[in-house]
1. Suppose you compute relative contact order in percent (Cα under 8 Å, 6 or more apart) for every structure in I, II: which one lands on 27?
2. Supply the structure label, taken from I, II, corresponding to helix-only ellipticity at 222 nm (-39500 (n - 2.57) for each DSSP H run of 4 or more, over all residues; to 500) with the calculated value 0.
3. Computing Cα extents along the principal axes in Å gives 37, 29, 20 for which of I, II?
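Every number in this text was worked out from the coordinates using simple rules, so none of it is lab data. Everything quoted here is computed from the prediction, not taken from an experiment.
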Structure I
Amino acid sequence: MADEYDNERFPGNFYQGMILKLDRARGRGILRSHSGREFEFAFPFVHVVGSKISGRMPGIEMLREGDVVGFDVGWTSKGLRVTTIAPRT
């Protein structure tokens, strides 16, 4: 059936991408999707799955440049941005 969910392309219901840049001091970064599109993210406006809720940038310590992650996006006043990042375990 053509409408079946593709778990290989979207494991855990997330798009797949890689963290290109991560500025820990500013809490900002850029993520590139599997299709090549780049999305910005900024703490505290992004949720990192599995992180403890504490501090100014919860979950940033779980991320590294070059990491392959799952992510989701949403519309903000500054356009389409990453709202959720799911590090691979």
Structure II
Amino acid sequence: MKIMHCVYVLRSLKDGNLYVGRTENLAKRLEEHQKGRVKSTKERRPLRLVYCEASNNIKDAVHREKYLKTAWGKRYLKHRLKYDSA
């Protein structure tokens, strides 16, 4: 069985901002975020998962994560998540 590499997006319910990350174990990573174990989101809790993409290849996942953190990627997410509100 292949490992799935997930690129995910969380929305802070505190400030409405998005956080983009990547993991091999989404459930475990979300728990770490919710418990304040991730420095970059600790002060932005509570968080909600709003988007996730899976890939069989880590290089593809890394590339996608980097893209979603660019201005073009943020624009894509804004359009993709236009019905998701904080």
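1. It must be structure I, since only it matches.
2. Traced to structure I.
3. Traced to structure II.
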